[in-house]
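Structures for review follow.
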Structure P
Amino acid sequence: MFTGIIEQTGTLISLTDRGGVRRITVEAPGVANRLREGDSLAVSGVCLTALDVDPTYFHADVAQETLDRTSLGALKPGVQVNLELPTAAGSPLGGHIVQGHVDGTGVIVSLDPVIPVTSSDFNRETTDWTLKVRIPDNLRQWMVHKGSVAIEGISLTIAVVEDDTISIAILPLTYWRTNLHTHSVGSTVNVEADVLVKLAYQQIRSAKKPEFDLTEQWLTANGY
C-alpha cells in the first residue's frame, strides 16, 4: 500500500523482453539501497516487485497485462520514473490510499505555469502549475471534484471536472520533485482512481432496488 507521496525519481536504464514479461532496469540510488529481493515498490504508480537489487540499481519484471494497461510499455531508456516505497503500518497517511493498481492511462492536455512565462514575476522554482489530463471513458465516473486521484503515482486533488478532462493544481515542490517537469502536452500518464470512490460507486450501483415503482396507479389502488 502506498500514499502517493513520491520519494524520488529514478532513471530507466533498459527494457529487455524475457518471454511473456519485460524486465526493466532502473537507476535509483537512495531507493535501491533500501530494497531487498522481493520487496514491492511503486514505479510511476505501478506496483512492481524488486529483483536483482544492488545499491544503485534494481530490476523488475512487467507482465503483459501491466504493459497493456499502463504507460510502462511505451517508456524508453533515459526517462524519469516516480518511485515510492510501501507505507509502513502506523505511518502518517500523507496523501491518500494508493494501491499501485493502475486503472488506465490518460493524456496530458496542458501543463502550464500559473504565472505566464512572459511575466517579470515568473520563477520556475516557485511558480504553481496547472495540469489538465484527458481521462478515458471508463474512468470518468470515479473522478470527483475535490476528490483524490493518483497521476503517475502522485497523490493529487482534483480541482475541476469537465466532460472528459480533470484539472489539478500542482505545487512547485511536486512539479520539480516528481517526473511531471519532464512531461509535455500529449504525454501518456498512469491514472489510478481513489479506491474509496470506486467502492462507494460499486455499493451504490449494487444497492437493492425497490420491489416496486411508486406510480400513480399504485397510489390509486392503495387508497392514496
Structure Q
Amino acid sequence: MKKKALSSINKKHILLVFPIQNQKEPASLWSELYPRIKMRWEWDVDGDHRVSDLWILREELSRSHQVVYTKWYQNRATFFSQEAFINMMAYLRSERPLPPESREILEALEMDSPLSTKQIKEASGLQGRMLEATYNRSMKALWQRLLIVAFGEVEDSSFPSLAIGATKNLFEEHYLKAQEIDPQDAEKFLKTQLGDKNKFWLFAQKIKKSLGE
C-alpha cells in the first residue's frame, strides 16, 4: 500500500489524501488506491477499515522524506511529489510581507521544528478561543506559500496533534532549490505536469493572484 501510494503521488505530483464529497477531481490518494469505492467517513466498529488505514499511512508518509505533506488545497491534507513541491514553492515565492502573526509563528518554527498545535499557539501567543480565528488565518498564509509542512504527529492531548515544522528546517534542500528556480520556469513545469485545467494548478494561480504577483 505504501509503495503504491508513493508511486501515485510521484506520478500525479499533487494528491489530496481523501476526496472531496467523493468527487473524481481533484485527485486523491483514496481514488488512486480504491478507484471504484466511495469513501464513507465513519470511524465506528462498522466503518470501512480502509479509511483508518489511509489515515495511518498518511502519518507514516509525512515522515518519510520521500514526499511532502501539507494542508494546502483549500486547507485540506495534500501530498506533493518532491519535484512539484520545489517548483510550487518557487512559483508562489513572493516579496509581499507575511502578516505579523504568521511571521511570529514561522520564526518560532524556524527556532524549533516540528511543534504541535498547542506548542505553536504558546510560542506565538495565540492561545485561547478568542484568538482561534487569528491563529487559523495566520497558519493558512504559511500553508498556502508552502513555508510550513506537516511531519508526523505529537501526543499532546486526548487526540494526536499534527506536528508542524518550517520547510526551511525539515526540507532544507527543497527550500534552497526553490530559491534558485525562476518563478516563470516553475510555472512552465507545473503547467506541463499538471495541465491547464487541473484544479490544483487553478488553486495555485488563485493564491498567486492573492499575493499580488
Structure R
Amino acid sequence: MNPLARDLLGADGPAPVERADAARNRAKILAAAAELFAERDPRTVTMDDIAKAAGVGRGTLYRRYPDVVSIAVALLDEHERALQEQLLRGAPPLGPGAPPAARLAAFYAAFVGLLERHANLVLGAETGSARFETGAYGFWRTHIRTLLVEAAVPEPDSLIEPLLAPVAAEVYLNQRSRGLTNAQIIDGLTRVAHAVLGAPRG
C-alpha cells in the first residue's frame, strides 16, 4: 500500500492476499463494467448487465460490489489517487508552494483532464447523492477548504460546493455537448479561481 493510501485510509501493514479465483472475477467484473460504461450512459447500466457481460453469477458480483456506483468508484480509484498524490506532494502550482488561486486553477485544469479521459466513470460514480459520499469527494472538499482558508476567504465552508460544482461530470459533459473545448472550460474555471481566491501574481 502506497503512502497516500495509508494517509487516506489509515491502514497499517500489507493488504489481505486475494485468492486467485477472486482476483480473476474482480478483473472480469471491472473490465466488463468499464466497457459498458464506455458504450452508454453509466446511469442506465444495471448490476444484471454487468454480471452478464462479465460472465459471473449475481452472487459473485454482489459479494464484492453492492451496487453499480461502487464498481464505478473502484474503476476510478487509481486515476483519482494519482491526482490526489499530485495535490499532496507534486510540484506547484498543482502541489504545495503556489498561491491558493494558482493551486485552485491548476486543480481545475487537472480535473478537466481527468474528466476528458474518464467522464463516464465519474458520472457512474456520482449518480444521485453518491457524489457527496465518496472518499474522493471528501478529499476534494478538504483540498478546496484548505485553499480557501489559506487565502483568508470569509466563511469558506459556504464556498466549497459552489467551487466543486463546475467540475461535476454532468456539467462537464453538458459543456462539451454545447461545443465548448477543454481549453475554454479551463479558461473559465481559471477566472473563477482568481475571482474567488485572488488575482494572479506577477
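A few points about this structure:
- Structure responsible for 2.3, with distance in nm of label points 7 Å out along Cα→Cβ at positions 65 and 177 calculated and labels P, Q, R on offer: R
- Read-out Cα Rg over 2.2 N^0.38 Å, computed value 1.01, structure in P, Q, R: Q
- Parent structure of the calculated result -21500, given that helix-only ellipticity at 222 nm (-39500 (n - 2.57) for each DSSP H run of 4 or more, over all residues; to 500) is the read-out and P, Q, R the choices: R
Computed from the coordinates by the stated procedures, all read-outs in this text should not be read as laboratory data. The model shown is predicted, which means the values in this text are computed figures rather than measured ones. Cβ atoms are built from the backbone, for glycine too; each structure is taken alone.
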